[in-house]
Structure I
Amino acid sequence: MKRICPLLLLLTFYSSFAQKKPKKDQLVTIRTTYGEMKAVLYDQTPLHKQNFLKLANEHFYDSLLFHRIIQGFMIQGGDPNSKKAKPDERLGSGGGNLERIPAEFRPELFHKKGALAAARDGNPEKKSSACQFYIVQGKVYNDSELDAQLKRIAGTRMADSTQREIYKTLGGTPHLDGNYTVFGQVISGLAVLDSIARQPKDRFDRPLKDIRMNISAEKIKKKKITKKYGYRFE
């Protein structure tokens, strides 16, 4: 009978433990004038997930505005300058003093409706803003429209047929794929997203009436999130 090396057994145990997925995850709540949105953040984008949770736990986002809304496209917020902004003040450049986050593009994480993604400036590395984010509203596409959208961005492609079908049913903004980091998904409250996106705005896409946010995160059992919101973790 062959003896099994104790060290090998120990390494096998720790390897198995390390691969064991946690039973809980952070459920993000985005409170607005028009209701609440619930979101989960992806483990595949750890830098963005950690950063967003850090800011939320520090109450960084509390009382900031959704300062840019485009119906059929997205709503954007997280500019720290928006907290005390005057009604006619143009926003969107705040947070530039914070260190950008390296891009974390994942083909399976795409810009479907409700996607939570990081805004960015035109830096060549496509690094993300440390604080500004947007939530995709988008639109529903047919096959020819999808093909036309994908041609706008060289090298962009659909990850699989399921992704294409989602753009044809739920909708989204496919031309942003591979250019902005998607790091989460709204799993409840898409009607709130629609309500915000349709509000009157000025020529710079800022809502005429301030739309403030408060963001918090709570660690909850994944089974409970799935049962209540229908979201299934991979």
Structure II
Amino acid sequence: MNKIIFITGGSKGIGAAIVKKFCSEGYLVVFSYNTNKDAAEKICSDNTNCHSYQCELRDKASISFIINDVKEKFGNIDILVNNAGYDHDSLFTKMEGDDWDEVIDINLKSIFNFTKPIALQMVENKWGRIINLTSIAGLTGAFGKSNYATAKAGIIGFTKSLALELASKGITVNAVAPGAIDTDMYNRIPEKYRDVIISNIPCKRVGKPDEVAELVLFLASEKASYINGQTIHINGGSYFN
């Protein structure tokens, strides 16, 4: 396997599961992280085909440097997984403008900054896969998460539009929308509310990060070459359309 994959937010949770899954399949894996340096270094020490970069997702200059450095050292990026996410919950009537801007910038604006230069590399290669991690919240809304849900809904619109533009270039663009997954974000929810969430999931459990990683692996493969512009739900049956 000589394809190069770049994953944002790859040091923990779903991102780390995706990194490890692609490493095990022999891809050359590059990922970004923000503050979780020890975890990033551990992943790279365990996988010789893995490299990491520290990146603050609102720093456009840092993103540009990383993408150029990856191209110079390893070549054009074939697969991009926009996974990094951030939440800062508040009732909308109590939400500060900075809290809105921060969540939109990290979850949505950073996708533009990563995707545009990498999409140009894919056009040059005449092949590519772009997989955007959205959320069930972007489809159903979520109490106290108007900023987060708005960003995640925006990712779905972005996915559909970019899929139309890039399909003729041999590039597919899809979104993955997890429901409740066993991550730090989920485990920050008080236990009594987690019990309510599980009771409303037909499968009666939360998902595992590795299950999301398996879906991303499939969408990145040749087997998924006719899947384009889709939002794939992975939520145990708690939402479907």
Q. In terms of distance in nm of label points 7 Å out along Cα→Cβ at positions 72 and 192, which of structures I, II is highest?
A. II
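semi-axes √(5λ) of the Cα gyration tensor in Å was computed and gave 27, 19, 19; which structure, I, II, did it come from?
The value was obtained from structure II.
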Q. Given that FRET efficiency 1/(1 + (r/R0)^6) of positions 176 and 208 (r between Cβ atoms, R0 = 30 Å, to 0.05), derived from a single structure, equals 1.00, which label among I, II identifies that structure?
A. II
Q. Where is relative contact order in percent (Cα under 8 Å, 6 or more apart) largest, in which of I, II?
A. I
(Q) Between I, II, which one scores greatest on FRET efficiency 1/(1 + (r/R0)^6) of positions 88 and 104 (r between Cβ atoms, R0 = 25 Å, to 0.05)? (A) II
Q.
If you rank structures I, II by Rg/Rh (Cα atoms, Kirkwood Rh), for residues 80-215 alone, which sits at the top with the largest value?
A. II
Q | helix-only ellipticity at 222 nm (-39500 (n - 2.57) for each DSSP H run of 4 or more, over all residues; to 500) derived as -7500 - corresponding label from I, II | A | I
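We did not get these values from a lab; they are worked out from the coordinates using the rules stated. Every value quoted in this text rests on a predicted model; they were computed, and no experiment measured them. Cβ atoms are built from the backbone, for glycine too; each structure is taken alone.
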